[in-house]
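**Student:** The following blocks contain the structures, represented as structure tokens.
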Structure 1
Amino acid sequence: MKTKRKPDHISQEDWEAVDSPELTDEMLRRMRPASETVMEIVAEYRRSRGRPPKPVTKVPTTLRLDADIVESFRRTGRGWQTRMNEALREWLLKHPTA
């Protein structure tokens, strides 16, 4: 059996007190994913990860635009897609029957 190196922050006494038997084939066969055994903990962990969901989400789409239009917005720097979205929203406000 390969000996593991003791981390510096753990005392030798604590290191020797741990009795972790090697896993047998039977133990490995009986193991189940955490999501099946401690569902509440896994669900809470997944809820706490990442950015909180926004109330209004954007919809990915493919749109063909004239190159000069896209280039004009890109030249304005970071956030050009948001500014393009705002320009389209402004057009809709001026043309409510569209």
Structure 2
Amino acid sequence: MIIRSKKQGSVTFVFDGASNAKKVFLAGTFNHWDPTAKRMTKSKDGTFKSRLELEPGRYEYKFVVDGQWRNDTNGEETAPNEFGETNNVVQVS
């Protein structure tokens, strides 16, 4: 899930697919798909969140949950990737 701030370019990514997860990371075109570059913070409600300041553009992303790549089931858009799967897409204006 994506939460957009009133501040231009501020995007909060939310993973709510596994409250029992130990570690969740955010990987995408904004960090060269590094699976450990952006660790997400677990909230009291069991979701994991991470806020990024992004320049206007189109970005693809996925979550890495306890070492497993996962899509954002609440994402706005998807795009096919070179592995025959899909990535989530966020547009920042």
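Each reported figure results from applying straightforward, stated rules to the coordinates on display, with no laboratory input. In this text the structure is predicted, and so the values were computed from the model without any measurement. Cβ atoms are built from the backbone, for glycine too; each structure is taken alone.
**Student:** Suppose you compute distance in nm of label points 7 Å out along Cα→Cβ at positions 12 and 84 for every structure in 1, 2: which one lands on 3.8? Please report the intermediate quantities before stating the final value.
**Tutor:** Details: 1: 6.6; 2: 3.8.
Source structure for this number: 2.
**Student:** Starting from the value 12.4, 36: which structure in 1, 2 was Rg and Dmax of the Cα atoms in Å calculated from?
**Tutor:** 2
**Student:** With helix-only ellipticity at 222 nm (-39500 (n - 2.57) for each DSSP H run of 4 or more, over all residues; to 500) derived from the coordinates and found to be 0, which of 1, 2 does the value describe?
**Tutor:** Traced to structure 2.
**Student:** Which of 1, 2 yields 14.5 for mean count of other Cβ atoms within 10 Å over residues 36-43, as computed?
**Tutor:** This value belongs to structure 2.
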